[in-house]
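There are structures below to look over.
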Structure P
Amino acid sequence: MNTCRQIAARTVAPGKGVLAADESITTMSARLVTAGVESTAENRRTYRELLATTPDLAAGVSGIIFCDETLNQRFADGRPFPEAVLALGILPGIKVDTGARDCPGLPGEKITEGLDGLADRLAGYAGMGAAFAKWRAVFRIADDAPTAAGIRANAHALARYAAACQEAGIVPIVEPEVLMDGPHPLQRCAEVTARVHAAVIAELAAFSVDPAGMVLKPNMVIEGTEYPAQSPPEEVATATTDMLRALPDDLAGVAFLSGGQAPERATANLAAMQDHRTPWPLTFSFGRALVEPALFAWAGHPERVADGQAALAHRVTANADAVRRRLQPL
């Protein structure tokens, strides 16, 4: 357990965040095609190596989340991804859920699967060098959703996964994501997110998950994508940090997902949160908001690897600078 605490603290180290490069094969293949790149295992491997080998990436990134395919692949020089990434000063991580599926008995709601055989898979990932693991649960906002049953089912799965991770000596990154989709106002997102967090906290406690040995990866509290007005960063920051007050004081840290926000907006919201004092660091674990500019700058061309890396470095630096605002006196 002490090892989990040490790794969790390193994951949310001051001025650093986590890079989410854990898209499934299906999702990553679709994004490659959109960028004009043929969808092959080698191109997925090349793209992830491009990200991981970005010069000075460790200055703003503490860890990278990979999918199973990537964790089992090798750098061009033959080194396994976990070994090569660790040598760069970055912790390797793994997404261990197997995706969200329709939840029986709850039309329109999802349940994340992957608990079967999880203990054995975690042991294997730990042996490969994975320092942390991520599990994502999704909650859709509608007039009749999410239901108490849908929230409870996903909170229970998150807690079982987190407990299994800590037993394996792996830090759990617990990701309950309230989706942006819909016409709801910011206040509705805050209410639903608070309900989700209350259930997740209760289930984590019931399974004796050590908060100091885990990282929470929540959504920011923002309006839905179809809402007519966009909330300013200060309003997002206040609503988000107010909602987080119920978290345990000894939680290792909070690493927000970007959730489909434009890269610049996610960074601005993250920066505004640093003006709110909390018992735990507030950092980032962004996926698309970091890597999509790199993908399109590279677009599969070997001669444009440096362009892709420069695009990633630009977004990482912007977010690292945002969280470093917390280190300055108010």
Structure Q
Amino acid sequence: MGPPQVKGRAMIEALHATAQEMVRRPRGILAADESIGTMSSRLEKAGVPVSGENRRAYREMLLTTPNLSSGISGVILSDETFNQKLSDGRDFPAAVAALNILPGIKVDTGAKELAFAPGEKVTEGLDGLRERLRDYAARGARFAKWRAVITIGDGRPSRRAMRANAHALARYAALCQESIVVPIVEPEVLMDGDHTIDRCAQATRAMLEHLIEELDEAGVDLAGTVLKPNMVVPGSESGQHAGPEEVAERTVATLRAVLPASLAGVAFLSGGQSPEVATANLAAMQKHETPWPLTFSFGRALVGPALTAWHGEPSLITAGQQALADRVEPNSAAVAVG
């Protein structure tokens, strides 16, 4: 049984209200949606035995952090976590909602090699997505996420890769809105590589242009949509340094050149930046005027320190939660001043 079928204006208003809540200052979105493989690898590196129970315990530690809702509007869960329970027996989505935080769900099935496009990928997961979204919505999901991966290199990103990923993102977003679920669309231009900040700006703008075109073609309501883009930064192997003011100026200029004013908001990914650098760049962007709020949807930049502090010890749950709170607070403070 799917979610209640709300029609017309009521459906639009519900989507808009949720999207606005997701990006309302001074809160951002916590990305706790790592795949089983990625999460297992991070547990192992932190010295935590790899198991479904430890992945569950880690997510419970994060989400039961005291006063988390003061800086977090929504939490993106993986399918595994969405179907698990807290130690007190409550389902994760219900527990998140009880904290005055919106439950979200990652619905793509990962980036796979794109045919005849060496070194480039397209994200899959559209098969059966309508039915999965109806099920997630019936069990409390208020928003969803789909990540596309765009690489910069010799001849990359190609038009083929950008079009394929933009089309998939648009189809996903339309299916989300059909089930009254707000789509987070994430076209991540990776910072891996030796490219300059100029090249990142060019690739980011090109990808966003393809994305907006496809979203429009698919009939997606942008006021009920949240964009999760990369910041415009130099490649991690470029040797080029860009301070917060330069990153902010280049990022905002790129977004303003492409994004319609009707978009609900922008929630940046951290993209492998250190927690401190991601926060500094986010804060610098608040000095620039935009028609949409600029907030955060960080994963590693929020939860990495918490995993290190906790490292699987029940006696260190409070330490892990404090480490998370110590990263949420400066990001919440950064977007509060926008």
Structure R
Amino acid sequence: MSTLPPPGEPVARLDLFQLISRWAAPLFLLLLILVFALLEPRFLHPLNVLNVLRQVSISGLIAIGMTFVILTAGIDLSVGSLLALAGLVCAWVSKGGMGDRFALGAAETVGYPVYMAASAAIAVGLIGGAIQGLAITRLKVPPFVVTLGGLTAFRGAALLFSGGGPISGFSAEFTWWGQGRIETVPVPVIIFFVAAIVAHLVLRYTPYGKHVYATGGNARAAQLNGVATNWIIVSVYMMSGFFCGLAAFLLSARLNSAEAVAGSGLELTVIASVVIGGTSLFGGIGSIFGTVVGALLIGVLTNGLVLLNVSSFIQQILIGLILVAAVALDQYALGRRNAA
């Protein structure tokens, strides 16, 4: 039997551009790894590979939450500031107050258990996310403006809470979550990949995930189909806050310190990871897999350039150019899809 379409019916063609745009980030990541491996033999050393993964894990966790936000056509510029505030609250709970905030010896700490400190950080993140989500849905203020205000407000709250100084010197049980290993793999790396798998399953195989995509694709149509879009929007900002709190706990444990300037400029790295990974700033298109690839790409690029003694200023320029190129590619692909 012939498989040719009837006369006059258009023949389906493989859109090479769409295929390339879909797999551009993984291909570029592999290319970067190959180039750095050839230029610098130390790049593929197991210790360096684990170092890259450990560096990526903190920003990668926040990027997972940011993916949910951007899928709804939103943005969260407050993640760095919220991480700083959550980290300070976490440290305060772990130390049991400000009595020995500068103590460096673990024996000095007499605070609350680790699970309470971690829960405090996550609670701060959830509350911060909920406040911003409600401001967006109830007050009808654009996400960019709300989270820009959050960037300033949370940073100010962190400075006020800490008096401008750090809180340091935690118990061994606390620092294990940031510095410990299971076999040879750092604990934050394991948490990052487990979180990515769970988030992927939620987005792809649950009604909630489908509603997130629907809200970002066409909020009005989603409402007409019974999707509570306002609740979805509030929930994704809470999701972003949750990952900020979790990352704040891990970062404080890793550095054995929390301070109000933590996470400065982190929002650029996080947004870049999500967008470079293929999530559309216009909403409705993207994946956790892409975000993980985007986070790894930035981590590999930064690490490789450091090993090659390239100036940090040039690193920032390259990341900015890659981000602009990714958005331009996304815009062009969107135009092709609409014209099809």
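Where a number appears in this text, it was derived from the coordinates with a stated rule and is not lab data. A quick note: this is a predicted structure, and the numbers were derived from the prediction, not measured. Cβ atoms are built from the backbone, for glycine too; each structure is taken alone.
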Of structures P, Q, R, which gives 42, 22, 16 when Cα extents along the principal axes in Å, for residues 187-258 alone is computed from the coordinates?
Q
For mean count of other Cβ atoms within 10 Å over residues 275-282, structure among P, Q, R ranking highest is R
Distance in nm of label points 7 Å out along Cα→Cβ at positions 67 and 203 was computed and gave 2.4; which structure, P, Q, R, did it come from?
P
